[in-house]
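**Student:** Presented below are the structures under discussion, each in the form of structure tokens.
Just so you know, all these numbers are worked out from the coordinates, no wet-lab data involved. Treat the numbers as computed from the prediction; the structure is a model and nothing was measured. Cβ atoms are built from the backbone, for glycine too; each structure is taken alone.
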Structure P
Amino acid sequence: MSGPFDQWYEAAGVRGGVRRMFTEESEDGKVFYPESLVPYLAHEALAGLSPRTRRELTIRHLYQFLLSTTHLETRIVNTTAELIANDRAGLHLPMRLRLDAFRVYCDEGYHALYSLDLADQIAAGTGVAIPPWDYGGFVDRLERTGRDLLPDTPKLVPLLQAVVFETLITAVLNEIPNDRTVVTVVRDLTRDHAKDEGRHHRFFAAFFAELWAGLDPALRGPVARALPPLIHACLTWDVEPVRSSLLLAGLDADAAGQVVADCYGGDAGAARIADTCQATVRAFQSAGVLEAPGALEAFATHQLLPTRRP
């Protein structure tokens with residue numbers, strides 16, 4: 001049976017990829033991050049900012065994307081990949097999945113390395129410093145949410161979190177490589193990342209199907225009902241780096257707080273989450289999650305019912 005990692009030794013970025021090097025291209029009118037993917041740039045509170053300050057905001061938004069990759073890949077995904085690979089996940093998994101989990105582990109470490117490497121190169125080349133963001137609050141919040149949702153089955157929580165993160169097909173990974181207004185190295189690195197993540201999506205979708213099939217039937221209802229709020233917890237944006245960047249751009253605390261609330265709270269945040277997680281929800285649907293007691297109601301309440309593909 002073919003699998004997502006059959007050609008891993010030949011195709012994985014960590015096996016044959018090249019180090020992506022930053023070359024200044026702003027004189028060609030290229031940007032570090034598409035403004036359309038930086039929600040707060042269109043906010044009225046930023047209308048008076050100079051082009052230089054707006055450029056610095058987009059660079060820091062790129063840093064946010066790159067640094068969140070380094071933290072999530074190593075602190076969330078690789079924590080789970082190690083449990084699967086070393087047969088510590090509390091499941092009876094075939095050897096092929098354990099070996100593939102080690103391949104995921106290698107990939108994710110490499111993604112973290114080249115993301116931090118590129119951020120460091122851009123900081124050196126542009127003079128825009130990397131802020132001291134550690135994402136600890138985001139990781140701690142995920143852990144608390146998992147404990148609250150599934151207090152009787154804590155070992156399931158990291159497995160489910162990794163499935164959510166790794167089955168996402170984000171707008172960033174899809175859109176940036178084809179956006180010729182973005183500096184080349186960012187496009188190339190995002191394309192490299194997307195290729196690996198396509199394989200990871202297939203792996204974690206298959207892993208979740210195994211997990212769900214082997215789950216005690218009495219647990220399926222509670223787990224299914226916990227998945228929508230868990231998805232929201234995973235995809236609720238860590239706004240502290242955004243707030244920090246806005247303060248560095250010269251906004252006062254009240255204005256920065258208002259921009260964050262307008263761009264990431266309420267309906268704006270819910271709509272972004274629903275759009276981003278469609279592939280994840282389809283993976284859950286394929287495994288049979290929506291057939292569990294109370295699942296449809298829970299997914300509907302969180303506005304996460306799958307939409308039909310056009």
Structure Q
Amino acid sequence: MSASLPADEPVHPDTGGDGLVRVRLDLGYDGTRFAGWAEQPGLRTVQGEVTAAVGRVLRLDPAPRLTVAGRTDAGVHASGQVAHVDVPAAAWAAVPGRSGAAPGTALVRRLAGVLPPDVRVQRARQAPTGFDARFGALRRRYAYRVCDDPAGVPPLRRFDVLHHRRPLDVAAMDLAARSLVGLREFAAFCKPREGASTVRTLLAYSWRRTDDGLLVADVRADAFCHSMVRALVGAALAVGDGRRDVDWPRLVQDRAVRDPAVAVVGPRGLTLEEVVYPADADLAARAAQSRAVRTLP
């Protein structure tokens with residue numbers, strides 16, 4: 001069975017064109033009050049806020065479009081998101097003004113002055129040749145946090161932790177999660193999109209309980225299809241609270257059809273924590289590989 005990345009974003013060149021500089025942006029945001037990453041008419045989005053801020057700081061109208069490593073849904077957070085933007089070389093060189101700072105350092109400082117407090121560009125720098133935030137990524141790492149304490153979620157964690165009302169067996173959840181790892185068909189855990197593949201390489205999926213009592217999922221893949229992480233979490237929670245056997249998620253996966261018994265949990269507990277890229281010399285090759293057709297053995 002063949003698979004390819006969904007064509008739901010325009011494909012940008014691997015490097016800035018004539019007179020352009022490709023800039024890598026590392027971002028973090030609290031997704032609570034955002035309608036997701038992608039710009040949508042009349043809605044507040046992360047892409048919309050950052051695009052407007054970059055255009056304002058660099059005095060570019062229209063503002064340049066950002067390409068992101070992973071488009072997060074409404075309410076999903078990020079501490080390690082990555083995007084790139086192609087800007088005129090003259091605008092990039094002019095960012096420091098008279099400060100004498102490096103352009104990336106100056107851009108971060110200036111963006112901090114115009115961005116809202118729930119989104120921050122943590123680092124900006126000229127990207128190496130061949131860098132593409134979306135297609136160049138080797139893997140994305142998400143964490144999902146759950147609290148099963150009868151008292152509820154600690155107040156200071158109320159925006160990034162899901163409360164589950166039943167006690168959870170983290171060992172059973174971990175066993176079920178690990179059985180799903182590999183290059184597989186994930187149709188059972190993905191919201192279908194016309195023309196989009198649901199074949200993915202799930203590199204790691206595990207659960208642990210931290211010292212403060214929270215349950216944390218570590219989910220890593222080369223790429224994720226729509227709602228995949230939250231459906232994987234929903235399947236594990238059904239095992240953890242005893243509603244399903246440990247082998248149930250794998251049986252559902254093997255059927256390779258969307259199963260209504262798999263609940264897609266809320267976005268609150270989900271955070272994109274890391275996007276990993278290859279060495280600079282391998283960036284172009286990785287981008288080409290990501291765009292190519294993938295097949296199941």
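**Student:** Suppose you compute FRET efficiency 1/(1 + (r/R0)^6) of positions 45 and 157 (r between Cβ atoms, R0 = 41 Å, to 0.05) for every structure in P, Q: which one lands on 0.95?
**Tutor:** Details: P: 0.60; Q: 0.95.
Label of the originating structure: Q.
**Student:** When distance in nm of label points 7 Å out along Cα→Cβ at positions 61 and 165 is computed for each of P, Q, which one produces 5.3?
**Tutor:** Working: P: 2.3; Q: 5.3.
Answer by label: Q.
**Student:** Ranked by FRET efficiency 1/(1 + (r/R0)^6) of positions 101 and 237 (r between Cβ atoms, R0 = 30 Å, to 0.05), which of P, Q sits at the highest value? The partial results should precede the final answer.
**Tutor:** Details: P: 0.60; Q: 0.05.
Greatest value across P, Q: structure P.
**Student:** Tell me which structure, out of P, Q, gives 18.4 once mean count of other Cβ atoms within 10 Å over residues 85-92 is calculated. Display every interim value, and only then the final one.
**Tutor:** Working: P: 14.5; Q: 18.4.
Computing mean count of other Cβ atoms within 10 Å over residues 85-92 on every structure in P, Q gives 18.4 only for Q.
**Student:** Of the structures labelled P, Q, one was used to calculate mean count of other Cβ atoms within 10 Å over residues 125-132, giving 18.9. Name it. Let's see the in-between values first.
**Tutor:** Values: P: 13.2; Q: 18.9.
Structure Q accounts for this read-out.
**Student:** Now, a different point. For which of the structures P, Q does the calculation of helix-only ellipticity at 222 nm (-39500 (n - 2.57) for each DSSP H run of 4 or more, over all residues; to 500) return -6500?
**Tutor:** Details: P: -20500; Q: -6500.
Working through the options, I get structure Q.
**Student:** To continue, here is another question. A value of 21.2 was derived for mean count of other Cβ atoms within 10 Å over residues 133-140; which structure in P, Q was it taken from? Show your work: numbers first, answer last.
**Tutor:** Details: P: 15.0; Q: 21.2.
Working through the options, I get structure Q.
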